[in-house]
Every structure is written in C-alpha cells, then in structure tokens.
Structure 1
Amino acid sequence: MGYNTVKVEIEGGLATISVTRPKALNALNDEMITELGQAFTELEQDETTRVVIITGDGEKAFVAGADIRELQQADSVGAKRISEKGHELLTQIETSNLISIAAINGFALGGGCELAMACDIRYASDSARLGQPEITLGIIPGYGGTQRLPRLIGEGRALELLLTGNMVKADEALRLGLVESVFSPADLMDAARKLAGKILSMPPLAIMSIKRCVRQGLEGSLAAGIAIETAEFSSIFSTDDKNEGTTAFLEKRTPKFTGK
C-alpha cells in the first residue's frame, strides 16, 4: 500500500523502512506510528522478508522525537492513547520474527531513541545524537524509555540521562552499550546491509529461536530463561536445517538452509 510518512524498499529477504518527514526531522506523529505498524505487518506477512533496516530520510535525523504539537494539544486521556499506540508499535517490532536493525543516521531523541531501542541491533553514524529529553518538556518518556534504557545501559546511567535530558554523542552511546557499532555517515547503510546479509545467510528457524530466547529470557529470572533455551534447543533438533548444518560441517561444505 502507499504511505505518506514512510518508504518501504524490499530487495531479496531485506526490507528497508525509511521514515520520511525530513522537514520535521522525521518526528513521530500519529500518522507515522500507524504507517510504521502497517508496514511491519505487511512485511511480517511476506514470507520472503526476514530482516528490516529502519532509518531516517535525510542527513539530520533518524527520528528526532515525538511530534511536540500533538503532545502539546493532548490531555491525560489523549496522552494515554498516544502512549498505548506507541507501545503497541514498539512491542510489535520487538517481538516480531523479523530481525530489526536501526541505522541511526542523526538525531534519535525521545520517541526516536525509544524506536531504536525496540530494534534488535543498533548501528549509528558518528553524527548521531541519542537521548530522552522529555523531562525538559515537563513530561516523561511514553514509549518505553524508562524501561528499555535501564535494561540496555544500567539503572544509574539511564537515570542520569532520563533525569537531565542530556543527549549523548555516538561514541558515548557506543561506550554505554546503547548502540553496537559506529560508522561514518557514508558507511552507515552499507554496514547495516552487510550485517543484514550475514544474518540472511543463517538458518531462519534458528534465528527466530535465538530472538525468542533472548527477548523472553530478559523478562524473567535466569532459571526461567534457561528453561526457555532448553525448550528451544530441543525443538530446533527436529528441523531440516539442523540436519543440513551439522552434515555440511562434517562434509566440509557450505550449508544450504531452507527454513524447514
């Protein structure tokens, strides 16, 4: 379908979603959240797509935050709806069988930082700036910033950023563990595509199994996570890909995985 605020490109098993409100620094508004959810749903239904790169249109911003005009006009009832809709989108991305890579090409603030944190892997350009500045507006993060940020960088560091509204540069975000790698702006998308290609070469069922283990395991105790891993480990042994992978290793050849 056609979109007003996002652009979707598909090549092989890789889809690239670009948010396209450059005049507003790609700020998340209600329409964009709706369209991102629709785009993700369509890609999830496309059996050939397995990896998604999310990035921002233009050179200045990944997503510079939520649309402040919409927030300014909202009361408590409207704010609850805004938060719930944002959470629904980010949970969809986080729990999807698709592997998501955030290619952070500029400002990723507020809702933009929250969008990036919901992705599985974050690559940033050295011009990127990340943060949760909601407190400077007299509000708090509404799309999971108070929950995902401490899980990624630790409680103290997260509180420091949340309580001050400070932005961090890409190199500091890397040191904190908020992003996985930093590249020049010219190399960012190539690096994200190279990573996507490597993931696409791996067995699809094992990829989905690993994501479930990690995501579900983080929600509970170590013992609960180990139980999840044991169940997934045993289940994967009934797949054709397991037989192909182990046989190819013993025969010293490249495996041909089929996702079965």
Structure 2
Amino acid sequence: MHNHPSVLGCRIDPLSMAEALDRVESFIEQADPNGSSHIITLNAEIAYQAYYDPALRDLINRAALVTPDGIGIVWGARQLGIDVPERVTGIDLMERICQRASSRGWKIYLLGAEPGIAEEAGRKLQQKYPGLLVAGVHHGYFQPDEEQEIVADIQKTAPQVLFVGLGAPRQEWWIDQHKDQLKVPVCIGVGGSLDVISGHKQRAPGWAIKLNLEWLYRLITEPSRIKRQLVLPLFVGLIIKSRFRGPA
C-alpha cells in the first residue's frame, strides 16, 4: 500500500475513469508473463467486511488497482481527506475496457452468472462494440472439481482481459487463487454486470445513477438486498470514528 491512501485500511486509487482505463492499458502493454494484474472495484460493503477480515484486507491491498465503485466509498474517502474525482464502477469500467478492446484487438473472457448469461452478454457487447473479440465464456455455477478445466480454457484462449462475475468477495478470492496460473494480463471482478449487460436484469435509470441513488433503485427492485444494505450505516459509523481517531 506504499503511497496509496486507504479507507478503513483498504488501499484505494483515487483515479478518474479515464485514468483507470489508461492504467488498464498499461497493465496489458507491460504484462508480466508470469502473473496477472488484479483490479478490484471496492464498495462500502466489502470495505466494511475487510475491516474485520485481515485476509480479505490483505487481498485488496495486494491488488494492482482498486477503484471506488460505490458512492459510499467516494463519500468515505472524501470524509477522510482523500480527493476522489468520481466513481469508477465495475460495470462502467467493463464497458469502457470493451470499447477500447474493440479498437486495440484485445481479447476478453467472460466468467460468471447463470448458464447462458455470459454468452448473451458477449453477444450484446459485440453488437455494441463491433470488432470486439470474445475469446471464451463460462457460467459461474461450476463445482470445485471443474475449476482446472475452466483455468485450462482461459489459458488456451489467451485473453488480455478476464471479467469475473461471481459476486464479491468470492470473485476476488477466485482471481487471487488462480491468477498466477491464468497468466491473463488483467483480471477484474465485475459482480452482477453480466446479468445487466445481457439484459437479464435492468440497471438503474440514468437520473438515479447521476444522483448517486443507484443503491436505492437496486434495493427497491431487489428487496433481498436489504441485509447487505444494512451494512451501510455501520460503514458510516466506522468512517466517522476513523475521521476523528485517525486512519484505520
């Protein structure tokens, strides 16, 4: 975490979307043949969990890039005096990477969601970004004994970017466990982005995103998220304590 600001002990890179995208391109251009650059899009829920889980916190702090995914992280960082220019969400960063990939000739691989969703997301992305190369896809409902087969397929298809939608923090653990085998230049966890891109689920309307109310829209449309959202006031409390007691 050398020279990186942190929120509740989690390293964060306060970059704009354009800067984050340029960082991704540099990871691809300067790829380590023996490993992968792990990108994490951090939200308040995961930061709160990591506050009490040293192993998860260490995983986050070892990542090559940690972007402020949720408005909670942006707010928390600013409360702690960190100048965060904007949210860099997983789905928006994924879209921008695919847009650039279509002109750079990068191949992508989609892993996650229910059977059929990744294929549909791949088709939608190729329609939106002509020339985009989808090296392969695989659903996220696999058993542990299938993992090596998936790793072998990713190795064989040799994408420049692997998008993993297994939900956080499972996707982060999966990437961390396999990234040295995968040897994909960039691996990024994207949560439920494949469901949204495929059209299986709807993202919040533009006005809600602009007003930073995407979390409220998701709660209304997915009431089962209430347990996860209950973490937010606890996160706020930790930020306030951290602000008055110094960095966590």
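A short reminder: the numbers here are calculations on the coordinates, not readings from a lab. These numbers were taken from a predicted model, which means no experiment stands behind them. Cβ atoms are built from the backbone, for glycine too; each structure is taken alone.
Quick check for you: by relative contact order in percent (Cα under 8 Å, 6 or more apart), which of 1, 2 is greatest?
Comparing 1, 2 by relative contact order in percent (Cα under 8 Å, 6 or more apart), the maximum is at 2.
With mean count of other Cβ atoms within 10 Å over residues 121-128 derived from the coordinates and found to be 17.5, which of 1, 2 does the value describe?
The read-out was computed on structure 2.
Thinking of 1, 2, which structure, once mean count of other Cβ atoms within 10 Å over residues 113-120 is computed, gives back 18.9?
Answer by label: 2.
If Rg/Rh (Cα atoms, Kirkwood Rh) computes to 0.95, which of 1, 2 did it come from?
Of the structures listed, the value fits 2.
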